[in-house]
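K.L.:
See the structures that follow.
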Structure P
């Protein structure tokens with residue numbers, strides 16, 4: 001069974017995920033490799049800045065990671 005997910009990129013998408021209490025996972029992207037690797041199961045969005053996202057007490061650099069939430 002494959003999961004359907006949405007990649008969160010904009011501040012508006014992170015705000016919606018925070019308000020909806022959607023669980024967000026963190027994936028590592030290594031350019032130019034198109035394959036992403038799960039880095040952290042993450043959690044709920046606790047905060048965000050133009051440079052980082054805070055999930056479950058940990059900060060992740062936006063340009064280095066991909067953030068995904070499952071679409072139900």
Structure Q
């Protein structure tokens with residue numbers, strides 16, 4: 001044949017990110033830890049710098065990424 005054969009469309013796999021991360025993974029601890037602390041008491045307050053453009057990410061997301069990198073020795 002002169003064209004690429006596709007796979008059957010009747011094959012459906014639905015998976016969740018929760019299913020792929022094991023129960024003892026440190027990511028779950030980081031998520032629960034950051035979710036339980038009050039960031040405003042620690043001085044993390046969101047600021048609006050500009051009214052136009054894309055809004056900033058949630059501060060909790062950046063803290064989770066920072067802690068994950070620190071635990072795993074990832075510097076950048």
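Any read-out appearing in this document is the output of simple, stated calculations on the displayed coordinates, not a laboratory observation. Just so it is clear, the structure is predicted and the values come from calculations on it, not from any experiment. Cβ atoms are built from the backbone, for glycine too; each structure is taken alone.
K.L.:
To which of P, Q does the computed value 0.70 (FRET efficiency 1/(1 + (r/R0)^6) of positions 17 and 33 (r between Cβ atoms, R0 = 30 Å, to 0.05)) belong?
P.N.:
The read-out comes from structure P.
K.L.:
Okay, moving on. Can you spot which of P, Q the value 67 was calculated from, given it is percent of Cα pairs over 17 Å apart?
P.N.:
Here the read-out was taken from Q.
K.L.:
Tell me which of P, Q gives -4000 when you compute helix-only ellipticity at 222 nm (-39500 (n - 2.57) for each DSSP H run of 4 or more, over all residues; to 500).
P.N.:
It traces back to P.
K.L.:
Taking mean count of other Cβ atoms within 10 Å over residues 9-16 as the quantity of interest, name the structure among P, Q where it is greatest.
P.N.:
P
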